[in-house]
Structure I
Amino acid sequence: MTTGSTMDVTSTAFAAQATIPREYTCDADDMSPPLAWSGTPAGTKAFAIVMDDPDAPVGTWVHWVAYNLPPAATALPARGSRSLPTGALDGKNSWGRTGYGGPCPPKGKPHRYSFRVYALDATLDLAAGASKPELERAMKPHVLAMGELVGLYGR
């Protein structure tokens, strides 16, 4: 998805291209890591978050979809999917559940996990539980900027 500008996405739990701590995976607490973003463009009305694993053996595996985060939001604490700001909604992941599902790769080479934050010029007219493709279709004409943080996890 092409955007006009980029934002910075960071986590206090791991650096870009570094290992995601076990507590944020299916091997432990399975809670979403803390995320923060900056460089939000003027006109932002909402944010969306997509976390996926492009290295999954069955194709890209969606771990988290969240949208309609308010424009004043610049961060989510750990457990973000369980404590989204008022008005924000969780979408459906590849397990068929709503909310965050942490890294859970098969044994072998570490997988890459991409956390993308999108700044949107509108709140999306989507019900809770939308899929990643539904979110992408709805937000396509509204993306002002995007930022990405990639972490690694293997077993």
Structure II
Amino acid sequence: MGIDFWKTLSWDFKNSSLNRALQATGRPVLMSTGLSSMDEIVEVSAKGGNIVLIHTQLSQKIEDVNLKAIVEIRKQTGLPVAFGLHCACHDVLKVALGFEPYALLFYLKEDGCSRYFDDEHAIPMSELKPLTNLLKSLAPSLGSGSKSSAEKPSWVVH
């Protein structure tokens, strides 16, 4: 069927039979950690396989996003960690870039249609291209992390 990857919902995070079946396809399995504790994430990830974890919180509130968990999950599991947006503030995607997620996942919705199940955090289709272009243009700002001396630019007056 040409499937590139599988994505599981957070309530199936500990569903061993589903995870084994998806792993058997040889495709990456992106597993949402939305309802799981760090202990559960470490336990499931220790079973190995072609896993990418998705950090998400099933909350619309910006104070619940907890982007630092991307780094902590990666450190504790040694696995790649993506970010799944469930926050109504879409600018969180820009901030998430700084934590170098494996991927950014978000919901889309048609413009002007009636309410969707994931309506508050879904991105209207008309905003998709500008948003992805902006995220792609911002990504290089992360740089390599190394720092070296440079010559003073001509516009500096001191």
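Every number in this text was worked out from the coordinates using simple rules, so none of it is lab data. Values in this document were obtained by computation on a predicted structure and should not be read as measured data. Cβ atoms are built from the backbone, for glycine too; each structure is taken alone.
Table for the structure above
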{"read-out": "Entry that produces 15.3 once Kirkwood radius over Cα pairs in Å is calculated, selected from I, II", "value": "I"}
{"read-out": "Given 3.2 for distance in nm of label points 7 Å out along Cα→Cβ at positions 64 and 112, calculated: source structure among I, II", "value": "II"}
{"read-out": "Which of I, II yields 19.1 [mean count of other Cβ atoms within 10 Å over residues 48-55, calculated]", "value": "II"}
{"read-out": "Label whose coordinates, when helix-only ellipticity at 222 nm (-39500 (n - 2.57) for each DSSP H run of 4 or more, over all residues; to 500) is calculated, return -1500 (choices I, II)", "value": "I"}
{"read-out": "Comparison of I, II - label where mean count of other Cβ atoms within 10 Å over residues 32-39 is highest", "value": "I"}
{"read-out": "Among I, II, which structure scores highest (criterion: relative contact order in percent (Cα under 8 Å, 6 or more apart))", "value": "I"}
